Structure P
Amino acid sequence: MTRSFTNVASVDEFLEELLTIQNTGSKQIAILGSRHLPLGHQQLIELLSYALALSGNRLLTSGSGGTNAAVIRGAMRADPNSVTVILPQGLARQPKESQEQLEQVVQLIEYPERDELPLAEASNLCNAEIVAKCQQLICFAFHESQTLLETCRQAEDQRKIVTLFYFD
């Protein structure tokens with residue numbers, strides 16, 4: 001298959017993407033996903049996070065249950081310094097079941113100044129920050145997960161490597 005390029009920018013973008021894929025060194029990998037998923041899926045995500053952290057990668061995620069909680073468990077088990085959790089709002093606004101886990105996170109960034117924003121708006125800001133800091137995004141979503149799908153589009157627009165898994 002031949003890929004043609006119409007300008008130097010697209011050649012540079014293609015080469016940059018190729019180098020990122022081939023880079024075997026550690027990466028900043030964001031893992032985001034739905035809160036609502038079966039335990040078996042959570043265990044697979046936890047195992048993936050554990051392996052990525054053991055491989056020297058730095059993981060970024062947010063603080064809700066489901067996918068993000070599984071990412072935190074896996075990364076913390078491998079190396080507590082391998083994960084950065086960025087919350088959409090302050091720690092006090094997180095669900096009680098998440099707060100205990102989040103209090104154990106070494107690198108926790110919270111935004112209590114966003115507590116008055118609707119959660120969807122605060123989540124969009126949070127996800128944009130996570131995407132800006134990563135080289136690669138792994139996302140676990142449903143086809144109707146609009147916030148997550150928009151985050152994937154934003155990551156693609158920024159030329160990040162995006163791997164999207166659908167639960168449905």
Structure Q
Amino acid sequence: MKSTSPIKKIALSGMFLALALVLPFFTGQIPQIGAMLAPMHIPVLLCGFLCGPIWGAVVGIVAPLLRHLLFSMPPLMTAIPMAFELAAYGALSGIFDRIMPKGTLFLYLKLILAMLGGRAVWGIAAAVVYGAAGNPFGLQAFIAGAFINALPGIALHIILLPLIVMAVKKYRQN
């Protein structure tokens with residue numbers, strides 16, 4: 001595969017950041033749907049896979065905080081743990097893409113591992129942030145927030161992201 005220049009990585013990362021800011025508007029009219037589909041996660045994971053772990057982490061940490069500053073959504077108490085979660089998604093997808101073998105099956109494995117790692121980081125960050133605010137955040141809240149309520153988004157990401165990553169990487173090869 002052709003290597004992507006630093007300038008292209010910066011431009012792509014900017015595009016992924018813009019997508020992370022805009023995509024929630026498509027689901028934001030119904031907050032429950034937006035929370036379940038997790039539209040900000042898609043460009044961050046793509047950035048990690050296509051631009052590498054550093055750019056993925058940067059876009060991941062900036063996106064929810066910048067979106068909060070610009071649009072007051074997500075709320076700050078949500079944006080802070082989400083910034084850690086998305087930074088982990090971007091970093092882990094990029095790291096796993098570099099160190100694990102290529103191929104469709106491994107792409108799914110990389111995605112699932114990045115999603116699990118990001119959710120674990122979110123759980124730790126949420127426990128700290130919510131705990132500091134006097135709101136207990138236990139295992140039940142973690143499982144509900146990271147998995148049960150997120151099942152539609154998890155399914156969407158597992159179906160959509162590998163198709164996009166494979167298409168872009170195939171395009172780059174040609």
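Bear in mind that the values in this text are calculations on the coordinates, not laboratory data. Not measured: the values here are computed from a predicted model. Cβ atoms are built from the backbone, for glycine too; each structure is taken alone.
A few comments on the model shown:
- Given -27000 for helix-only ellipticity at 222 nm (-39500 (n - 2.57) for each DSSP H run of 4 or more, over all residues; to 500), calculated: source structure among P, Q: Q
- Given 0.97 for Rg/Rh (Cα atoms, Kirkwood Rh), calculated: source structure among P, Q: Q
- Highest-scoring label, criterion being FRET efficiency 1/(1 + (r/R0)^6) of positions 33 and 121 (r between Cβ atoms, R0 = 25 Å, to 0.05), among P, Q: P
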